[in-house]
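The structures considered in this document are given below.
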Structure I
Amino acid sequence: MFRKAERFCHSLKKVLQTLSGKWGDVVEDLECLHVKPMKGAMTNEVFMVSWPTKDNTFHHRKLLVRVYGEGVDLFFNRKDEIRTFEVLSRHGHGPRLLGRFAGGRIEEFIHARTLSAADLRDAEVSALVAAKLREFHGINIPGDRNVLLWDRMRNWLGQAKSLCTPEDSEEFGLDNIEAEINLLQHELQNENHQQEIGFCHNDLQYGNIMIDEETSAITIIDYEYASYNPVAYDIANHFCEMAANYHSDTPHILDYTLYPEEEERRRFIHNYLSSSGVEPNEEDIKQLLENSEKYTLANHLFWGLWGIISGYVNKIEFDYAEYSRQRFKQYWLQKPHLLSTFSSQMYVSNTK
């Protein structure tokens, strides 16, 4: 462990020395570094690093150091994530990638404030987020444009089964989850529902959204789970995240009384659709509202499986198992209300 940490620090210092040399105005003595941990990351450790400039010791050059969490590469392809990061950066989305080192990367420090859980309920901020999300979904990322959601969940299910004890596997009902994934895919990809596919963030919790308080510009950050998916799924994920407060004394506890009511969801979707410059009709709003509600079910399974795996591979202090229990509980509570009984019964009978 000591040798690993030593190699990590050596690799990081080499990148920082290279950057300080490029900038020219930064003191190259790494003993002058100021390191401040940033709160809120659930899989990575994030630090603000700054050091004084040569001409003005009161002025500091700042950057962000992201240390990858252990085991998280099970969830996504790190090379794909870096490629996405670079493409988005070139198109003016998110911070610039400044350097990479063994176990992490260095990013441009954005002079903006990370949103809080309460900010998501502010009507003005929410409208800005909706418009930015619409813009994000329209980004053209090279590569596979197929929906990743269902295959990713099946892959995670296999990972969860391989890691779980028999007791955990039974508690979470993992032997039944593949049938649920198949049912959701059948129901939500129904050919009678035209669904827009876009480049989705897939993890739009408040900690991944920043706002410049002078210009009100919104920046969406952290693209580890980003992929092409139905935009309704991304909106559903955002709504589900309103039940979370990762800066509380119990960050793993989800309060579904905070899930937005229909009026609030409708307002977000109206702002999302109208941000293109065309006033949406009622049918379009209603359809996206309905689709996003159904996709909350996929969202609960997605993050429920994520929590099970994370509990085995991630050492960050967070009660992943309890988080998963809440996600699966919410899935079973909401399924009867969101999926038609007739459709579910027909699907089950046709697969026997």
Structure II
Amino acid sequence: MEGIEYQLEPVSATRVSSEDIDKTFRSSCIDLISGALGGKVLGFSDEWFAEASNLLTPTAPIRQPGKMVYTGAWYDGWETRRHNPTPFDWVVIRLGVASGTVEGVEIDTAFFSGNHAPAISVEGCFNSDDEQVLSWKGEKGNWEPILGIQECGASHRFGWKLDNPTSKRYTHVRLNMYPDGGIARFRLFGHAVPVFPDDKEAIFDLAAAQNGGVAVSCSDQHFGTKDNLILPGRGKDMGDGWETARSRTKGHVDWAIIRLGAPALIQSFIVDTAFFRGNFPQSTKLEAIEWKDEGEPGADAQGWTEVLEPSKCGPDQEHAFDCTIKDRPFTHVKLTIIPDGGVKRLRVLAKRSA
């Protein structure tokens, strides 16, 4: 690492073991650069062997042994040419939210062995001009260090938790790979810093990840993760929703808890079962809580209040429901599906509580 020409100021960070990455970040943070959230690759130094946009794919990397393309073996990730004459290869990414603060980083080199990235670093900036950010290319520009130079290895998930999460907001990040090679996935864990309407009476989706919502826990996510519930749009297929395993126990229910982007006066809900045609829930109910204690409320916490009684669901459609309590502030909602099944999105349409 001492021989690298492009050095960054050190940033204090603690290594997170691969088996602990999800539980460290997924209950309190979102992936700020996820392609599903709207993260976008704006530019790169090279992507000869595999496209940089693969870095932002929300699902885990896959392998297709023996599959060859024009440039060589096919890889699900970002891979550059050998013998890079510059200190590092780079990719510039615009966050999928208006801006965000950062708590941690994941680099996954799955299936890259012998062609993996030896080391990486991550820099960030706050800038409304994409073209200006891109004009810096591999130069210093106005980039600031988020994560200093860290060693990587072959076919492994690497995680780092910042000892001091950033208080500064970022709109763009640059991933630097020393000197070249391949990376399957890049995750930037943190918190969205949304731009709320000036109108205090405005009603908008306060569960949305782009507005600061976080899916903090769930009973089960066998086929599709809880984090998909708060993504924008209606998705592309059944795979980008929340889906639980089939239950076999009488009285079984599944649930997911969402922390809202701000204390809210909830007006209505939309429960979307898009693409879930033979595996939608029979019915759904919603509860809400104003949580003032440390951490996040559990499913059995005292104070959950029913704001939607169990209501019938159908396949592949948006279900609009009125909130039965509109004059009390709530910080979290709990979606319960009866008995199990799949939901694509949950929208919590609300005003911000004063």
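Every number here is computed from the coordinates shown, using simple stated rules; none is lab data. These numbers come from a predicted model, not from an experiment. Cβ atoms are built from the backbone, for glycine too; each structure is taken alone.
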*Identify which of structures I, II gives the largest calculated value of distance in nm of label points 7 Å out along Cα→Cβ at positions 82 and 330.*
II
_distance in nm of label points 7 Å out along Cα→Cβ at positions 66 and 130 derived as 4.0 - corresponding label from I, II_ = II
*One of I, II was used to calculate helix-only ellipticity at 222 nm (-39500 (n - 2.57) for each DSSP H run of 4 or more, over all residues; to 500), giving -16000; which?*
I
